[in-house]
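Peer 1: Dropping the structures in below, format is C-alpha cells.
Read the figures in this text as sums done on the coordinates, not as results from a lab. Worth saying up front: this structure is predicted, and the values here are computed from it rather than measured. Cβ atoms are built from the backbone, for glycine too; each structure is taken alone.
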Structure I
Amino acid sequence: MIQAALARRERVVGVTVAISSIAVAAMALGLTFPLIGLILEGEGWSRTAIGVNSAMAPLAILITAQFIPLWVNRLGAKKVILAAVLTDVVLLVALKAFQNYYIWLPIRFVMGVAVAALFVTSESWINQVTENHNRGRVMALYNTVLSAAFASGPLLIWVVGVDGWTPFVAGAAIMAAAALPMAFVPVVAPVFEGRPSFSVWRYLWIAPTLAGAMLLYAMIENGSTALMAVFGRRSGLPDAEAVTLISAVVFGGMVFAFPVGWLADRMDRIKLLVILAAAATFLIVLLPGLMDSRPARLLDLFLWGGAAASIYTVAMAIQGERFSGADLVTANAAFGTLYGFGALAGPMVLGASMDYHDPEGFVWAMVAICGTFTVFTIVRQRLKRG
C-alpha cells in the first residue's frame, strides 16, 4: 500500500514538473514569436519575408524530430529537456545580439530544433507516467495549461515593449525559469526502455488514424492562427472584430479540453475522435451563413475551436494508451514531424484557397481538411471491423 501510494505520488510530481516546465517555456515562446514578427514588420520586410523567417521553426521540427528518440535514449529525458531550454535561452539573447534578418534564419532554425526536443520529450514524459484510466484528463490539463501559457506570452509585449534589449532579456529569463522545476524539484524521470520497434516514417503505416489526427490539428491550428483574422476582414469585419474570431477559437479549445478529456476516459477514444472531427466539419460549414451575426459567429467558432483543439487531446491519450517506452518517444517524434509539416502546409493550403475564392475559400479548405479526416477514420474503422 505504501509502495502504491509512493508510486502514485511520484507520478503526480512527475506530471506536475513536466507540465510546469513546458508551460513556462511556452510563455517565453508566446512572447518571442509575435515579437520577431513585429520587429521585422517595423524594419519594412514584406509579409512573405516574415513568413519565410517564421517557417524556420516548423521546418526544423519537420526535419529533426526523427532524431529525438536517439537523443533521449543516449542522454535521458531530463538532460534533453534541460539542454533544449538552455539552447533556447542562449539563442533568445543571440537574436538581439545579431539583429539581422539573414542571421535570424539559422538562429530560428536551431531554436526550432530545441523546441522540438523540448515538446516531444516533455509530452513523452507526461504520457509515460500517466495511468490510462485518467490519461484523457491529464492530457486535457496539459493542453489547457499550454494554451493559456502561449496566450499569455503576447500580452507581455504590453509590459516589455518591442524596442531594445528588454523583451529579449525578458524572454530569455522566462525561458531559463522553465529549467527550475526540472533542475531543483526531486523527481524520478521516466526511463524509456528498449529500442523502438518502428521508425518515425514507419509510424505513418502503423498508426495512420493518429497520424491523420495530428496532421489535421496542425493544419487547423496554424492555418486559423495565420488567416482567421484575414478571413474576418475579407468578410467585412473591422480589424478589432476580426481578431475576436481567433479569440473565440482559442477560448473554445481551453474550455472544452477538460470535458472532452473526461469523456476520453469513459468511452472509446477512436469513436470520440470521429465525433470531434465530424463536429468540426459541420460547425465550420455553418460559418459563412453566420458572419452577419456577432453572437452566432462567435458561438460557432467557440464550439468549433473546442472540437478542433480536443482532437489533439484525444489523439495524445490514444498515443499513450497504445505505445510505451522507446516506442512512445518515437511515436511522439512522429507527431512532431507531422506537426511541422502541417504547420507549413496549413497556412499555404488555406491561403491558396482564399486566393482562388476570397474569402469563402478559407472555410471550404477547412471543410475539406476536417471532412477528409472524418471520412478516412470512419472508413478505416469499418474496414478493421470487417
Structure II
Amino acid sequence: MRICLVSEEFPVETPKGGIATYQYQISKDLIQLGHEVHVICKTLEKEDREEIFEGINLHYLSGKSELTLEEDFTYRNKVKSKMVELEERVDIFEVADWGAEGFYYLPIRNKPTVIKLHTPLYVWNSYNHLPMDERMERLEQDEIESLKLADSIYSCSNSLANIVKGTLPELENIEVIYNPLPQIKQNIKRNEQKMLLFVGSLEERKGVLQLASVLNDFLEKNLDFKVVFAGKDTDRNRFHTSTKKVVLSKVNVKFHSRVIFKGHCSKEDLEKLFLSSSVCIFPSLFENFPYVMLEAISMQCPVIGSINGGMAEIIEHGKSGWLCDPFSKEELLEVLQEAIDSNEKGKIAKNAFQRVIDLKLNKVAEATAEYYEKVIKHYEKKTLYHRH
C-alpha cells in the first residue's frame, strides 16, 4: 500500500508535539511492514523541497511557525495542491484533525481520505481558555467541516471518540486505534533520584496549574525531593500569560530552588529524565492518548495519569500506574504521595510496560493498515456505484 500522512508536524523540523511523534513512529512501523509512506509536512525554510528520511518520503512545504489568517489560507492551499499532485503515487491519505490541513482537498479528492483524531481545536481550547481570534474561529469551523467530509474518521482513544460523537452526533462511526508504542530500548538501567517529573507543554489543559496548587504541601512533606518541568512555556491558560510564572506564583518562594524548569528537551535529554525520576506525572484536565506517557512507560518510569481521557484506558490504578482526578486537590496530593512512597514502583513500571504490550500497542501498524484497506475498498465501491 502507498500511504500519505498529512500534518505540518514532523520531528526533523517541526517537532511541536505528539502528532510529530506519531507521524514518525507510524511511518517507520508501516515501512517495516512493506508499505510505502509519504508525509506532507512543514519546513520553516523559504523553499519547498522533497527528501527521503529513514525511508520516509518527506514533502516539505514552506511556511512560518505561526500563521496569520491569510498565510494559513495560502499554506492549506499548498497542501491541497501537493495532495492532488501525489494522487497518482498514493492509495490513501491520512490527515490530522489539528489545523484542518485537508479542508481544501476533501471536496475535490480523488483518493480516499481519513482523518485521525488527535484533539480538535474546539476540544483543546475548552480547557485552555484562549481568546478566539478570527483565524482560530475559522480553523475550528474548518476542522469540524473536514470531519464531516472525510471518508472515515478514527481516534487514538475511546475517550476522544466519545467526546467528538457527543458534540457532533452525525459522526457516530468513529473507529479507535491506539497510538503505536515508541521504539523499545533494550537493557534499560534506571538511576532513580528524588525527583518528580512533569513532561509536556506548560499549558492549563495539561493540569500544570492543578499540579502547582499542591506543590507547597508536597515539597514541605518531601524535603529531599525536587520537581522538574520539562516542556516549553506557553501562555495557554485562563490568565493569558506565562504558565511558568503562574506556577511560580503558586509556590512558596522558599521552594523555588527545588522547582526546576528545563524548557523544551531533546529526545535524548527526556530519556535521561525518565530514567532518573522517581515518578512522572500527567495530571491533564483532558488528554487524548499522550505519546509522552508511552515514552515514559517504555523507559520503565512509573507514571501517574489523569482519569480524564485516554490515560485511563492504559493505566490500571495501583497495578500499572496511578490515576488521579486533577480537579480534586486532595486526591491529586494523596495519589502523588502514594506513588512516591510505594515500594513497588519498579514492579508497577514493568506491569505498565506489559500492559501496553497486552493492548497490542506494538501491533498498531498492522491494525492501521487493515483499517486503511477497509476504507479503500469502501471508497472504491462507492466510486463505482456513483459512476453507474
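Peer 1: Starting from the value -28500: which structure in I, II was helix-only ellipticity at 222 nm (-39500 (n - 2.57) for each DSSP H run of 4 or more, over all residues; to 500) calculated from?
Peer 2: The read-out comes from structure I.
Peer 1: If relative contact order in percent (Cα under 8 Å, 6 or more apart) computes to 14, which of I, II did it come from?
Peer 2: II
Peer 1: Right, something else. If Rg and Dmax of the Cα atoms in Å comes out at 20.4, 65 when worked out from the coordinates, which of I, II was used?
Peer 2: This value belongs to structure I.
Peer 1: Check the numbers for distance in nm of label points 7 Å out along Cα→Cβ at positions 30 and 294 across I, II and tell me which is largest.
Peer 2: For this comparison of distance in nm of label points 7 Å out along Cα→Cβ at positions 30 and 294, the top structure is I.
Peer 1: Can I ask one more? Matching task: 0.65 is the computed value of FRET efficiency 1/(1 + (r/R0)^6) of positions 102 and 230 (r between Cβ atoms, R0 = 30 Å, to 0.05). Pick the structure from I, II.
Peer 2: It must be structure I, since only it matches.
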